[in-house]
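Listed next: structures, encoded as structure tokens.
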Structure P
Amino acid sequence: MNSNNDFWLIDSNFVGVIRFYKDKDYSDKSITYMFIEEGIIMGIHGENAPLMKTRKKIVIEEARLLWKKLSSEGWQKTYPRW
């Protein structure tokens, strides 16, 4: 979605947000990891800063599967939220 290789999804209620981005600091280049950050939009119209709730690190193949699963459940691409 942007030049920093961050990829964002928002749920169909426009409340839940997930950010996917590569772990650039991992030394073993044979396995690529991604960070997954989950958060929520604050305020009735999203006027407050979003609240990041969790961050986890998973292998890139699992991140791709998660992206596909969420997309099939109605999550949509969105712009960076934090």
Structure Q
Amino acid sequence: MRIVETWSTKQFKTTIYAMERWHYVEFEAGPMKQGFKFMKDAHPAPADVKSALTAEFLDGVYTIFNQMYVNFKDHIGK
């Protein structure tokens, strides 16, 4: 696995990794991470993966981070 591209936004840090059959996209916000695999058959280039990261998709990622944060705070971060 090798890093192809990394960038940061206000909400989270995004990294695209290249693997043999997949592009792995990792989102990081504070102590939490989310990862998604994109098959290279459907998304052969990193640019194809980036085009799949639509505003709606990223909104969903952000919503899940909010849920993860609440769960973390309620059960671990006391």
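Quick notes on this structure:
- With relative contact order in percent (Cα under 8 Å, 6 or more apart) derived as 32, matching label from P, Q: P
- Answer label among P, Q for the case where distance in nm of label points 7 Å out along Cα→Cβ at positions 5 and 61, calculated from the coordinates, equals 1.1: Q
- Origin of the value -5000, where helix-only ellipticity at 222 nm (-39500 (n - 2.57) for each DSSP H run of 4 or more, over all residues; to 500) was derived from one of P, Q: P
- Answer label among P, Q for the case where Cα extents along the principal axes in Å, calculated from the coordinates, equals 44, 25, 23: P
Every read-out reported here was derived from the displayed coordinates using simple, explicitly stated rules and does not represent laboratory data. What you see is a predicted model; the values in this text were computed from it and never measured. Cβ atoms are built from the backbone, for glycine too; each structure is taken alone.
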